[in-house]
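K.L.:
So, here's a batch of structures to check.
Bear in mind these aren't lab numbers, they're just calculated from the coordinates by the rules spelled out. Nothing here was measured: the structure is a model prediction, and the numbers come from that model. Cβ atoms are built from the backbone, for glycine too; each structure is taken alone.
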Structure 1
Amino acid sequence: MLSYTDNALISCNPDWTYRDFCQRVAQIAAEFQRRKINAVSIWFNDSASLTCVLLAAWEANVTVLFPPNLTTESLLWAKANSQLWLTDNEVVAENVEQFSSFGTLNQISTKRPQFSPTNQTELWLKTSGSTGEAKTIVKTAEQMWRGGNVLAKTVPFEDGNHITSLATVSSQHIYGLTVHIMMSLQKGWCIGRHQLFSPQCLIENTQKIILLS
């Protein structure tokens, strides 16, 4: 359903082609299935790696948990509802796996992941409670694809891999995920890897790039 060509870039700095991205998605999905994982908590700095794990989990029908932070409350929530952590960072918890090595030994066929737009696998996003009582938002993959598709058809920006999206909001936040990740996938854009916190960072990175979230 995605319009990327094999050599199109899912992300850059370093370059990550769609072909290699799909291979990594398939490896991670296979590892989830091999270990009989039902739910995984994730914590990422790199939005492209986060996207890879999210799509792999949906491909393997694995529920994904997005904690808002690494407080004791969030760690306990993750422990109670998932079997492992997958991260590109340091998480002090039980059953933590690094993205860089998870499933890398799996030999994958040339068959591509399906990325079904009607997938009913769930995503759980826990709010920080900064504006009230913390709660868990539950979305299906289908709802997230639909949200990204609606935005892709609404915003007045062209499709194409020559555009890179940037974000000032974390991709683990519902808004950052919907706009920076789901819409970018629908439009075939290159996904900026890191959250940009300051105007100077945006200026340095804005060149044929669209600021989204």
Structure 2
Amino acid sequence: MLWEKTRQAIMYAYKHHADDYDYFLKADDDTYVIVENLRYLLAAKIPDEPFFMGRRFIKNAKTTYASGGAGYVISRGALKIVAKGILEGVEACRSGYKAEDHAFGICAEALGVPIIDSLDEHDLERFHPFGPLYVLSKELIDRNPWIHNYNYYSMKTGLDCCSDHTVSFHYISPDWMYVMEYLTYHLYPYGIVRDLQQYDILMNMLKKRN
């Protein structure tokens, strides 16, 4: 049961690494993560403040949670609170038959750990529960109508699907992992200059944190 595996992973991280890292990322083995964009997203956050963030979902107009497939980030402060809730046997954090991501959201909510937005400055999504082909195509997305019911914000497709600082895509096959790696880190169109000012700002923020 995935929620039980996640509970055990949280407990392991709490017992062995709670003070070693600022943030903890839960992602599937078919989730492609652009770590540099994740660091950029978290650079201005405070790790000892309890929160988690990812692709914001909502179920039955009640609990707001983060898509497990797209991956979600747990702050150090949140990890400690959730782990203690599990240790103390808080009802909302017990093992059950709920979907893992929904179960984590219920547990976090019961413990007062909020989910915070991960949208960029243009209100575009950074965490994606599908691969690029699907989020770019309205036709393909509409073959999965559940996403319209679960997504917290209205679903956008085409070039408005995704932030320029996207963090993750889900359902990436092993072959597509190589494609994503090439397109992200090796393909460089001639004549396009990256925003060096933003890069310098990020590097300065990270240096101050370290």
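K.L.:
Work out which structure the value 16.0 belongs to, where mean count of other Cβ atoms within 10 Å over residues 14-21 was derived from one of 1, 2.
P.N.:
Considering all the candidates, the number was obtained from 1.
K.L.:
One of 1, 2 was used to calculate P(r) over Cα pairs in 10 Å bins from 0, in percent, giving 8, 32, 36, 20, 4, 0; which? Before the final figure, lay out the partial values.
P.N.:
On the way: 1: 8, 36, 39, 16, 1; 2: 8, 32, 36, 20, 4, 0.
Matching structure: 2.
K.L.:
One of 1, 2 was used to compute relative contact order in percent (Cα under 8 Å, 6 or more apart), and the answer was 23. Which one was it?
P.N.:
It was calculated from structure 1.
K.L.:
Of the structures labelled 1, 2, which one yields -12000 when helix-only ellipticity at 222 nm (-39500 (n - 2.57) for each DSSP H run of 4 or more, over all residues; to 500) is computed from its coordinates?
P.N.:
2
K.L.:
In terms of FRET efficiency 1/(1 + (r/R0)^6) of positions 142 and 174 (r between Cβ atoms, R0 = 25 Å, to 0.05), which of structures 1, 2 is highest?
P.N.:
The structure with the largest value is 1.
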